[in-house]
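Read-outs throughout are calculated quantities, based only on the coordinates presented, and are distinct from any laboratory measurement. Not measured: the values here are computed from a predicted model. Cβ atoms are built from the backbone, for glycine too; each structure is taken alone.
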Structure 1
Amino acid sequence: MVISKPDDCLRVLNEFESGLLQVLDSLLQKVKTKPEPQTLFHYTNDSGLHGILESGKLRLSNIFSLNDPSEIGHGLSHATAILNEQTSNGTPQVKDFANNFSRFCQNGMSKSAYFFVCSFSTNEHDLGQWRAYADNGRGYALEFEANPLAASFASLDGGADEHRNNTFHMRYNDDEIKEIHRQLVTLCVPLISLPSERPCNSLSADDYWLHLGAVLSMYTLETALYFKHEAYVNESEFRFLEIFERGEDPKVNWRARSNELVSYRDFNWRGIHPKVLKRIIIGPAANRAKAEHFVKECLTAYHPVKEGEVEISFCGIPYRAM
């Protein structure tokens, strides 16, 4: 990138963000090449099943309150490692930028924007999810018709922002996310020393570095949201993602969990498309008679026949509860 004027730092920052957006768009094009599934499964326990049927809503949780926070940390770790590598021989200002970026990824990323996700699976027979999300095999998997559910979710942004509401298959390829983060960092590194090399009248050096780091962190995080560690490939996760910029008000709800409040947003699937729920699968370690009775009572109380017949079935895979 050629700097032609002493006061064009703002232009440089805008061009930098445009470059990052091209990298993100390239990723999204790859994501869209994989066909959407016909059905989606949402694993949950008895209280989760009751809540989903009673309210007709699914919860999109704040990504910084996920059950496994290391998921986000893993995605961000690649960018920080690459930035530290590419700036290891740089000036003190360049090294300070890299250190500040690493600290922000560890402690300040949750303040950059609002990201809410709801996770589904294309796999109804994954033992790991029965154990982790469905009460150690005693819970349930709700089967939804994928296309109308995803289309209903995508329509909620009303076209306000092309990246606000997305649905996609998660990717399980560490080499791919490393390469994407290398592209993002490589666009950034040559710009770090700009305030030290020539005057920048439109911004102070600190404001310039703050903006540069904030933009890099935002795109680093957003690309990381499409990836999980390869060890989780059997989950076959299909994710619903909703993004709000920091200045927006996402109108969240709150729930208590282990002495903390967790923010979430509701997705009113039944109010938009009530017939997408097709089946409820009872877990392999459940008491079949009691679980079936519970499901039938919930359906009778909260999901009238006019909103679509829901099949009840049992997971028949061999299972040993832990």
Structure 2
Amino acid sequence: MQEETFNIEDLLKRSQMQMGGGNETINNAAIIGAGVMGQGIAQTFASNGIEVILIEKDSNATEYAKTSLSETMDREISRWAITKSEKKAILSRIKWSENIEDAKSYDLIIEAVDEDLALKLKIFEQLDSIVPADIILVSITSTLSLSKIAEATKRPGKIIGMHFLNPVPKVPVVELVKGLDTSNETVETIRSFVQRIGKTAVEVYEYPGFVTTRAIVPLLNEAMYILMEGIAEAKDIDTAMKLGYNFQNGPLEMADMMGLDEVLTWMDTLWKTLGEPRYRACPILRKLVREKKLGRKTKEGFYRYDANGDIIY
């Protein structure tokens, strides 16, 4: 019997096949946008051993994000959710930058900027020109078209959406959003990665609002109308929903956690694209956003919040 021999190249190929392919192995990630969602994603990745770079538009935005992330983790420490040593370990895996060019050496690129199609298209066009063609580009969009975003690139098969829910470290589900040309290989690579960070992937097809946003927005909106019409106070609306339907948080608490400006953007997009009255934003939401009362992140929304992010009743 002829003895089978291998060279180094053969061994590497077999090893890569067992691991899912050299380019499919994600050991680090670049996140464009260090807002609430970007911070939460970075914390989640870093707590699962993934090296992360958070890229912001300027030094002021970077410093604000650093402070915000540190304060968020301090609140978790005060609630015994994490330890000081865990915070230190997580932050040690997060780098910061104001240069999008720094993304080109990472295994996965995630765009997590505001829900602004023109801005997202600009970023994806930039990323496509500097990031190797075999790298997957992800959009953290709640309502926008992945296929439209993919048109800004020459790699439509490598474009996919990952829709996390806030707070990212605690919510165990991620929607994987397929555009028209997203390849099955891309979906499976990201599905495996989602499992690695301890979450469950739900595959959805491109449509405004996908599953979670489309289903939750009418509930939030109706709770706001109930408040505006004087039927009950905010805390009583939330208590009724929590106890009546076993919700962890009431709808008005959820809206404050998500950010009222974000919620309004979702509603306006769904109202514009689907034309359904249930997505037409309640006037009280528009009023709070005009007044810059955006929820927990500004210490006031439907509720007022203390320095630890707890509701002041």
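To which of 1, 2 does the computed value -0.45, -0.74, -0.84, -1.31 (log10 I(q)/I(0) by the Debye sum over Cα atoms at q = 0.09, 0.12, 0.13, 0.19 Å⁻¹, for residues 57-208 alone) belong? Answer for the origin of the read-out: 1. Work out which structure the value 12 belongs to, where relative contact order in percent (Cα under 8 Å, 6 or more apart) was derived from one of 1, 2. Of the options listed, only 2 reproduces it. Source structure of the calculated read-out (FRET efficiency 1/(1 + (r/R0)^6) of positions 41 and 193 (r between Cβ atoms, R0 = 35 Å, to 0.05), 1.00) within 1, 2: 2. Assign the value 1.2, calculated as distance in nm of label points 7 Å out along Cα→Cβ at positions 65 and 297, to the correct structure from 1, 2. Considering all the candidates, the number was obtained from 2. From which structure (1, 2) was semi-axes √(5λ) of the Cα gyration tensor in Å calculated, if the value obtained is 37, 22, 19? So the calculation was done on 2. Structures compared: 1, 2; top value of distance in nm of label points 7 Å out along Cα→Cβ at positions 97 and 137, i.e. the largest, recorded for 1.
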